[in-house]
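Once you scroll down, you'll see the structures, which are given as structure tokens.
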Structure 1
Amino acid sequence: MNIRLVGNLLGKLLLLEAALMAPSFIVSLACAGTDRMAFFVTIALLGCVGGVLNLTARPGVHDLRAREAFIVVSAGWILLSAFGALPFCISGAIPDYVDAFFETVSGFTTTGASILPQVETLPRGVIFWRSFTHWIGGMGVLVLTLAITPKVTGRTSHLMRAESPGPELSRLVPRMGETAKILYLIYVALTLANIVALLLAGLPAYDACIHAFGTAGTGGFSSRNLSVGAYESAAVDGITTVFMLMFGLNFAFYFHVLTAGIRKAARNEEVIAYLCIVGVAILAVTLNILPLFDGKFFQSLRYASFQVASVVSTTGYFTTDFNAWPQLSRAILVGLMLMGSCAGSTAGGVKTIRVLLLCKNVRRQVKNTFMPRRVSLVKLDGKTVEEGTLSQVGLFFFAYIGLLLVATVFVSADGFSLTTNFTAVLSAISNVGPCFGDEIGVLGNYGVYGAPSKLMLSFCMLAGRLEIFPMLVLLSPSAWGLHRAGKARVKART
């Protein structure tokens, strides 16, 4: 493995994090907050460590193989979270480092799960950084690295493939660096549109930025204890609902809308399935919770559409305690937590395209049972899906469910109910944030869990954001070449 190249790229990531922390430092200075020194020290430390790695780990070979790419992605996200937690600790906002690490991982992975019982008492710079981590992690910090320095390596597609959500990598243009730039231009444009819309709805500039960051990254951290529900504004609810659904769409869809037109782009089967599922879920939940709102259809529709959009996009904002809703509505929301939104979006979950391919493959297998001689193919958007892709989708789903079950058993040692533990882990892997259960629920927080469970949930959040396998690669001895060293030692002894 090319350790020098890995170190060089990790150094660039830390330097980039130092630059991205500067806006939060400026906010703390402008507000004369007690967190000013915390950001200054962290930025200086990031600059020193990142600079040393970048200067001393000069790669002799620039060809980045898949193994190095997966290690850079997984180790990079852990390092970003480890350093990103320092402002919380140094400022005293979150004194315990494990709690601060959990909060930062939740931010970067756009999960939105929090250990904080109170948010509004925190320094404004810390609140800004807490939400800005959503925006950074939404599109992916390594995608941003490629957009800024597209000539970092000879095979940048490995980095994009390791970090981009979905079964396949969408290359919009031949050059991967240009693809990254296009994705970020769309991301920035939609974020600015969201900020402007919230300003027009009456939100202060600071609050508009905070909630736009959370919506764009589909994260869910808010500057208010009651999340978006604190504003009690139908306009804010409606704007946030629309943008949560928009950020749940594949960003390649927007590119195709601009280049090929809305009619051609709208033929995308994943987009059609996503919008149909959302529409049916909104209608079902609206009718199910109608008695809770005294039969007022439009009020029920307002809360149902917001919560369905929040859960399916894995944003995690809330306007009401949906933990108290009827069982049918809660079951629908749990199903949406598992599915998530489209591949190539900022959302988490299994992804609509994988669910669609799994259903198509099951249908094919059912047909083959009574027509074994018939050659049937799985097609998506009129194109045949390769068997290797279908196999990868099945393997991903198996790994996803396997991690969900193992982690649920692990965190159950803390003694909470099965509903709480299962939905907490599902929420972490799907990067949703809120969960069901009396112990935590929508209005609770993850601070009730012990340190081992928080670390397990942090691993689940990272695994969910990075599509499981980069984190597993990091734990594999073969990825580091250790199996070869072990074989060499055994051979030397014999």
Structure 2
Amino acid sequence: MSAETPQTTPEQDAVLRAAIDRSLRHPVMFFFTSGAAWLAVSILLGIISSIKVTSPGFLSGCSWLTYGRVFAAHTNALIYGWAFQAAFGAAIWLMARLSRQECRSAGIILTAGHVWNAAVSLGVIAILGGGSTCKPWIEMPVNAWVPMILSYFAIVIWSMVQFKVRPAGHVFVSQWYLLAALIWLPWVFITAHVLVNGFGGNPLMAAAINAWYRSGLTLLFFIPIAIGSAYYLIPKVSGRPVHSYSLSMLGFWSLAVIAPWAGMQKLAGAPIPNFLPYVGAAATILFAIPAIAVGFNLLKTAAGAPDTVMNSPTLRFTVAGVIGLLILGLASVLLNTPGGLRLSQFTFSNYGFDLLAIYGCFSFIAFGLIYFVVPRLTCREWLSTRLIKMHFMLSAYGVATLVLFTLFGGLMQGQGQEEFSLPWESASIRSFPYSVGTTVVWCFLLFSNVFFFIHLALMWLRLGRRSTHPTLLGVAHHDDLHDLTHGPEGDIDNAGPGSAPAHSH
């Protein structure tokens, strides 16, 4: 780490930040807006697949919409359409801001973003058309992965270059997580696809690597991106330094050591080396350590500014995502004990765990970042506080209910499976009401996210209002409003002091 940050005047710093935002406006807005469109598509596919669980005859005349195809398309659209693009937008903007470097390759990044979207579109269409590989989260045909990984390198390599050539100064906690995620992803992605699709090895080991890949994407890419974003947003908006440097260190290094071992517990009982499922289960349980360390550290930071949390859309979503991280740590313990694993291994509790990670944690923090970043990129404020409130309320209640239905419905399904004296239908009967509830909740989430996409698209068209004040959900006093809008870095909206550096707490 470098010793000192070069001193600049507030005016110079404001000009630099504006130049950084201007250089990234088109690629970041493209990733956020196209990702939001994919999220709506994914939810629509999720509704169809959820209905077919309880009513198999629904749309039975269309072979493209059989349950196996539409559910795989739903998960791939959620992960590669929405989550990856939200992560790309977050990573390139945060790294440019924290490295104090303009982006000089916006055209390359934007072109790579179009290639990524084309590959995902063709992959999802191929899945619906019957071209799936039948490997969870790797269902797209093999020829879709090459342009995706090439697009990934074209998108993120410039962020690594920006970090390398940054002015001498602090290395922020957020940068630790962002750089780690950007380095871990190619390792996980290339390893899994080469071993699963490139070599015709033992199918059981291919299934084990597939399970490791799913865990690796979640714990080594999406969760670090979410944590890095939260470590930037909560101190920035609340105006408070991160509560504990020691907890920052514990959270990062425990995640780096534990997460790569998780995943293979999904094959407990399979004829693979016996230690692999046990190591995977132990690592997933131990994920609670970084989840608790990060969650407590960030919530303790946010607790120093309760009024700001209530008024700021960014902090509302971000704090909700951090709470989702804590719940994810608890679920990783409960679902991976010997008793919990037996009940959840072959049920949709695993789907609930994935939704908790991707939607309940990552997506909420991504929404918070989007509400923070977009006004800076477009030089406009959000059009409607009512739409933001609706988005938060429907998302918070919807995701909480969705996770409860899928987790506990899966456990009920598992209990039915364990009753060997009863017919298999008893497992379906136990989970039936939870499946119906899941369908209803997805409908509310679709309604919320369609309006979120429209709101975001209108902002990209720069139809928001010009204002020197932030878009707030509540009425703030004049002094509070001044603190929210004029932090030491001079941002003209709900900004406070910058994310605390890794060695200054």
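Thinking only about distance in nm of label points 7 Å out along Cα→Cβ at positions 72 and 400, which of 1, 2 has the largest value?
Working: 1: 2.7; 2: 3.6.
Sorting by distance in nm of label points 7 Å out along Cα→Cβ at positions 72 and 400 in descending order puts 2 first.
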Q | Label whose coordinates, when helix-only ellipticity at 222 nm (-39500 (n - 2.57) for each DSSP H run of 4 or more, over all residues; to 500) is calculated, return -23000 (choices 1, 2) | A | 2
Q. Here distance in nm of label points 7 Å out along Cα→Cβ at positions 16 and 48 was calculated and came to 5.0; which of the structures 1, 2 was it taken from?
A. 2
Q) One of 1, 2 was used to calculate semi-axes √(5λ) of the Cα gyration tensor in Å, for residues 392-439 alone, giving 27, 9, 4; which? A) 2
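Rule-based calculations on the coordinates, nothing more; no lab input. Just so it is clear, the structure is predicted and the values come from calculations on it, not from any experiment. Cβ atoms are built from the backbone, for glycine too; each structure is taken alone.
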